1. Ranked on distance in nm of label points 7 Å out along Cα→Cβ at positions 17 and 177, which label among I, II comes first with the largest value?
2. Taking distance in nm of label points 7 Å out along Cα→Cβ at positions 89 and 169 as the criterion, which structure among I, II has the greatest value?
3. Say we calculate mean count of other Cβ atoms within 10 Å over residues 137-144 for every structure; which of I, II gives the highest result?
4. Assign the value -13000, calculated as helix-only ellipticity at 222 nm (-39500 (n - 2.57) for each DSSP H run of 4 or more, over all residues; to 500), to the correct structure from I, II.
5. Comparing relative contact order in percent (Cα under 8 Å, 6 or more apart) across structures I, II, which is largest?
6. Assign the value 8.5, calculated as mean count of other Cβ atoms within 10 Å over residues 1-8, to the correct structure from I, II.
7. Please compute FRET efficiency 1/(1 + (r/R0)^6) of positions 113 and 129 (r between Cβ atoms, R0 = 30 Å, to 0.05) for structures I, II and give me the label with the greatest value.
8. If FRET efficiency 1/(1 + (r/R0)^6) of positions 9 and 57 (r between Cβ atoms, R0 = 25 Å, to 0.05) is calculated from each of I, II, which structure is the one that comes out at 0.60?
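A short reminder: the numbers here are calculations on the coordinates, not readings from a lab. Note that this is a predicted model, so its numbers are computed, not measured. Cβ atoms are built from the backbone, for glycine too; each structure is taken alone.
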Structure I
């Protein structure tokens, strides 16, 4: 068991080392611009990525916003269970995010989606709609990349396909994005 744990930790370190620093810096710029322009930021994913999305929204909407003169307008599209199940039941589970974006999304807003496979049909559909309607799209995906990496304006690809490792690294990126605003006073200048 000790060897397995050591191997897991080493693989986790390699996944962390695959984070493209310049790519993350570009997302910080995108979020900073959204904040300056008072744009809505939508976050979503499935399963563990949904949990990470909710966590990210909490940290960006509360933690980062508490350090800024202006607050992020941020929403996790996977948090309204009633709306998601109504959409899934009446239309399709593939529509649970895009149908919400049809209500809320406006040109210039930011959409950030998390997926290990990069092929979650509901995330792909929401990103496609967003691009078509002038929203800025960001995808955090695993090594398989999937359609999401091709559709998104900005994509961060973690060089691993293990769900746990990729989700851990994606949450780490989400923390970096939040703490960039919490620990860098120059980003509070709008």
Structure II
């Protein structure tokens, strides 16, 4: 059976590093990163004469959901050519939206594909420090308005995705330290390759 892996979590939890390390260890995997679409999003901001702010109402209305639609469409297409597709993207709202997840699972069923959500669990202060360290323009507004930004972010594990009869539908990747990372990487690779 094929598999779509969503590596999800709030920004700066370490999704990209975790995703790339998982992809390197897995066999027959296509790696997709939603951040690759940022170049297109920046152009939309520029053409519309809007400040580049990925937390703005303009982004919410005109860009956000289309980025997700595009990356999922690419993943569904890639599943025609390889066994595993791994998407690195926050999906923070989507994984808590029952209709979205039901619809995604229905699309995957048509391709005989199983969904695995890997939630990267990271301490909030570690996330802030990582954001400062990566020094990216996408984080400028978030860091300058940290309290406002963080109040709208849900760091809770989306337990509603966990079916107790299934061992690999929701996997938690602890990532607040190097030791947690190493233990989680080994554990999750073993589960997926079982």
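1. Max of distance in nm of label points 7 Å out along Cα→Cβ at positions 17 and 177: I.
2. Across I, II, distance in nm of label points 7 Å out along Cα→Cβ at positions 89 and 169 peaks for I.
3. I
4. Matching structure: II.
5. II
6. Source structure for this number: I.
7. When FRET efficiency 1/(1 + (r/R0)^6) of positions 113 and 129 (r between Cβ atoms, R0 = 30 Å, to 0.05) is computed for each of I, II, structure I gives the biggest number.
8. Going through each structure in turn, the value belongs to II.
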